[in-house]
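Asker: Some structures are shown below for you to check.
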Structure I
Amino acid sequence: MIFVSRQEHFNAAHKLYNPKWTKERNEEVFGPCANENWHGHNFDLIVTVKGDPDPGTGFVVDLKKLSTLIRTEVIEKLDHKNLNLDVPFMKDKMASTENLAIEIWKILEGKLGSISSSAKLHCIKLYETPRNFVEYYG
């Protein structure tokens, strides 16, 4: 089995804020991430798929097609958006990097079959900063 990854990039703003809590409690838990005027990140998304290379192409997945799928289904919906306000699949969810990775998985898992009959989604790695990232394996 081979693991193949594609990295993409997007910029987005968000706020970590639980409306059931007081402003003080939100600031205590989330610190500057609870800023009522939002804050932004330069996100890096790494999508890893797995499978056996096709005997005819040698590919697990055509990376050009994977890139197009990620950009069309995910990046275009997130880039230069407010995760709390502008992204339908994040509606009524805490806009944490963890929850965002889960939602990205759901989108791509359902669409991967349109570009490969054998590749399976293995991992979503989402960098919020160069030192903070999450990995999700479904």
Structure II
Amino acid sequence: MQMIWPILVVVGANTFYNICAKSTPETINPFFSLAITYSVAAIISVAVFLVDSHGKNIAGEFSKINWTTIVFGICIVALEFGYLNIYRVGWNINTAPVVANIILAFILIGVGAVFYKEEITFRKVAGVAVCVLGLALIGA
């Protein structure tokens, strides 16, 4: 269960994420929408931190921040902006995430091999082949 629950959280959150991205009114400025979205996320994150921190103070946590926190924030805004616009230009909710995640998987296989010394096995190559077939079928 330790390996499964985080995947279930990601799948559940991603399902509603795409529903929300597809349902965001096209008339709202995407950056204003994201500002409200991240204000809600910030409030929830701070509240959960305070409940979960067991006496740790926020100031002490600031000293642990490195470049990844800043770049992560930039990436998240870019990701959200991209998804809002994927749907605004006409992608279907049943296609866009599949295509994006297959392309992402190709890139991350290379990143894993080059930067993290992860092995590229025959099984992974076969998986890539199946994904390419899947992309061809989606595009047909």
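Asker: Thinking of I, II, which structure, once mean count of other Cβ atoms within 10 Å over residues 94-101 is computed, gives back 14.9?
Answerer: II
Asker: With P(r) over Cα pairs in 5 Å bins from 0, in percent, for residues 46-85 alone coming out at 5, 19, 17, 17, 18, 13, 8, 3, 0, pick the structure among I, II it was computed from.
Answerer: II
Asker: Something else: Which one of I, II has distance in nm of label points 7 Å out along Cα→Cβ at positions 14 and 38, as calculated from the coordinates, equal to 2.3?
Answerer: The structure behind it is II.
Asker: Also, quick follow-up: If distance in nm of label points 7 Å out along Cα→Cβ at positions 22 and 70 computes to 4.4, which of I, II did it come from?
Answerer: Only structure I yields this read-out.
Asker: Tell me which structure, out of I, II, gives 18.2 once Kirkwood radius over Cα pairs in Å is calculated.
Answerer: For Kirkwood radius over Cα pairs in Å, the value 18.2 is produced by structure II.
Asker: I, II: which one has distance in nm of label points 7 Å out along Cα→Cβ at positions 30 and 126, as calculated, at 3.9?
Answerer: Traced to structure II.
Asker: When helix-only ellipticity at 222 nm (-39500 (n - 2.57) for each DSSP H run of 4 or more, over all residues; to 500) is calculated, the result is -26000; to which of the structures I, II does this value belong?
Answerer: II
Just so you know, all these numbers are worked out from the coordinates, no wet-lab data involved. On a predicted model such as this, the values are computed, not experimentally measured, just so you know. Cβ atoms are built from the backbone, for glycine too; each structure is taken alone.
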